[in-house]
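What follows draws every value from the coordinates through simple rules; no lab data is involved. The structure displayed is predicted, hence computed values, not measured ones. Cβ atoms are built from the backbone, for glycine too; each structure is taken alone.
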Structure I
Amino acid sequence: MPNANPACNPPNDISCDPAKLQELVYNFPYLCLDTSQFDPGDPENTLIGAGTSWTGLTTNYSYVLNCEDDNSWVLSWGSISLPPIYGSEKATGGSFPGLTFPSFSTRNGSC
């Protein structure tokens with residue numbers, strides 16, 4: 001039988017609605033991005049909300065969190081220096097603002 005205590009069963013909703021992004025950015029202007037698995041030299045970064053996405057910049061990478069047309073949360077990154085290294089990951093777990101990606105995670109607030 002599943003546990004009825006919500007603390008034992010955290011929410012898992014990795015979908016998003018592009019129509020609600022401005023409202024989410026307004027309500028969650030800062031997100032802390034854990035980058036420790038991806039870039040151990042720069043383990044955390046504050047993403048700042050503007051318009052319909054959140055962006056952040058570290059010593060090595062720029063990051064963007066947004067909602068794709070297929071209603072999935074996607075974190076994209078690109079290197080600041082050459083050679084160019086870039087990519088993206090779709091959320092695999094959690095619920096906004098606490099999303100989990102294969103190499104990253106987010107939580108509410110600044111780092």
Structure II
Amino acid sequence: MNEDKHLRRLLWYLLGGTRGGPNRAEIIKTLQNRPCNANQLAETLRVDYKTVQHHVRILEENGLVSLANKGSYGAVLFLTAKMEEALPILDEIWSRIGTRKISATAKE
């Protein structure tokens with residue numbers, strides 16, 4: 001139970017409490033549908049590749065996404081089991097922040 005509480009707080013901080021949270025939530029939502037690489041995420045979400053790399057690094061450091069063939073070009077991103085189990089929490093957060101995507105990072 002304590003681990004659930006910690007995970008809930010972590011997700012709220014990473015996705016709902018920081019400026020980049022909406023972009024990180026969109027990355028997770030996209031990966032929920034299918035694994036893809038950082039370039040595919042950048043195209044799908046219409047944000048700069050470097051922005052995606054930044055958010056992926058934060059998500060990976062917190063154990064929410066993992067990379068297959070890390071370090072290679074086109075490394076594929078997956079949700080971790082920890083994140084898969086937390087998808088109901090993500091849905092709760094998404095219902096509150098889903099419309100707040102940061103337009104400053106969107107490609108023109």
Checklist outcome for this item: Calculated from one of I, II, distance in nm of label points 7 Å out along Cα→Cβ at positions 26 and 58 reads 1.4, and the structure in question is II
Checklist outcome for this item: Re helix-only ellipticity at 222 nm (-39500 (n - 2.57) for each DSSP H run of 4 or more, over all residues; to 500): value -16500 computed from one entry in I, II; matching entry is structure II
Checklist entry - When relative contact order in percent (Cα under 8 Å, 6 or more apart) is calculated, the result is 28; to which of the structures I, II does this value belong? => result I
Checklist outcome for this item: Output 0.94 (Rg/Rh (Cα atoms, Kirkwood Rh), calculated) maps, among I, II, to structure II
